[in-house]
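Engineer: There are structures below to look over.
Where a number appears in this text, it was derived from the coordinates with a stated rule and is not lab data. Because the structure is predicted, anything quoted here is derived from the model rather than measured. Cβ atoms are built from the backbone, for glycine too; each structure is taken alone.
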Structure P
Amino acid sequence: MSTDDGQTADPQHASGEPSSDSPHSTVRKADAAAIKGLAHPLRLELYDQLVTFGPATSAMLAHRLNESSGATSYHLRQLARSGLIVEVQGEGTARERYWQPTPGGLALGPDDHLSPSSKQAAGSVARNVAQRASQRAEAFVDRALGHIEDPEERPWLEASELAVTRLQLTVEELAELGEEVQRILQARRLSAEQRDSTAETRRIQVQFYAFPLDAPDEGDLS
């Protein structure tokens, strides 16, 4: 699985490595330091906030998450030491710096070079990321139900999509599907850069999952 900072596409290929000739070549495989950095719940929350909503200061994040600015400042520095975030140059002050995710996506996937403890931590981080995505989808459904008659919200609700599709694919076709979706997302990013700056926009989260299902247990029918 992978996260995306909105600057590059970043699929986790079937091989676990990005193709060098694709737009996904800047994706970074999470190493032990990155996994350790994200294993802390508050650090994962801070990283998620920066990935989802863009650059922010420790004070801004402390307000959002109801944490002390001292705690957010400390854990932001730890994320920076792990190579997960970088300071936004030319923004903020020496006392109140803006942070953003390190450019490029971050992939969490099978890696034989990781120690058993790092593999376990990576699994925990991946589960937490999936849970956060699910919580945002549920929050959208609740918000949609509460604003279904709002004339300003209705066009956005009608344009949104929650869908589940089942396919019968080979492993190669599954990998190709991921590539196709990422190419579409990358094209959307490029077109957004050329959009009229006066157009009304909102930050949109695209959640994409494609994975094999476990076969149901039919029991002993003999």
Structure Q
Amino acid sequence: MSGAFLLFSSIAAKFPATFGSNVSLEALWARVHQGYTEPQRFYHTLTHIEDLLRLTTAAVNANELKDGDLVALAVVYHDIVYDPTRNDNEEQSAELFRSQVAVHLPDLPLAKVDAVAEWILATKLHTTPEHLSRVQGHSDLHKFLDFDMSVLSWPAAEYDKYASQIRQEYIHVPLQIYNDKRPQLLEKFLETPAIFTTAHYKGELEKLARDNLKREIATLRAITPACKS
């Protein structure tokens, strides 16, 4: 089994009320593994899920999450549907989560199912009122969103590898169009008053994220004139 599955299993063991003895994690994981090993994925793979589950594990161990089981489920399912040619991946992922839970976690209360589905949908924009007001976020949703966006604050070489993997996922888009549209998306992140809202990511990591975004934008725009010639 993958490192992601082992981390998920370790988290699940801490929440027997959700992942009881009647739950087959292997059966649940089969569809997860199928989704994240699809050939069009280069960044949105099981490695991405493993990275986020490591952050979730650390937060669970530090008692920083109210519902670590739900955060783990949101991590596992938030990109389970990923087709770079479509713009409804988050909606499709939320629906697939609901259908999978009905089969594998039928006793999970509807309110919790709804919460996880809403968190998955929130990854479409990664923006909450706290992001817009620069107020610190304390909820599990804010921590989950910061986990998902943490790649933006990685060291420059690692961020550049991420940026290259995203380009591979959008290889169907002509280079000139990609180099025009990708900076527009990144600028939306820069225009958001706060990329991160939780205490750990605010400050220096916010600055690193903004520096990475600005560098990628500059790189793409430097290439674009050559594409037009």
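Engineer: Using relative contact order in percent (Cα under 8 Å, 6 or more apart), single out the structure from P, Q with the greatest value.
Structural biologist: On the way: P: 25; Q: 20.
Largest value of relative contact order in percent (Cα under 8 Å, 6 or more apart): P.
Engineer: With helix-only ellipticity at 222 nm (-39500 (n - 2.57) for each DSSP H run of 4 or more, over all residues; to 500) derived from the coordinates and found to be -15000, which of P, Q does the value describe?
Structural biologist: Structure of origin is P.
Engineer: Hey, distance in nm of label points 7 Å out along Cα→Cβ at positions 76 and 92 derived from one of P, Q reads 2.1; which structure?
Structural biologist: The read-out comes from structure Q.
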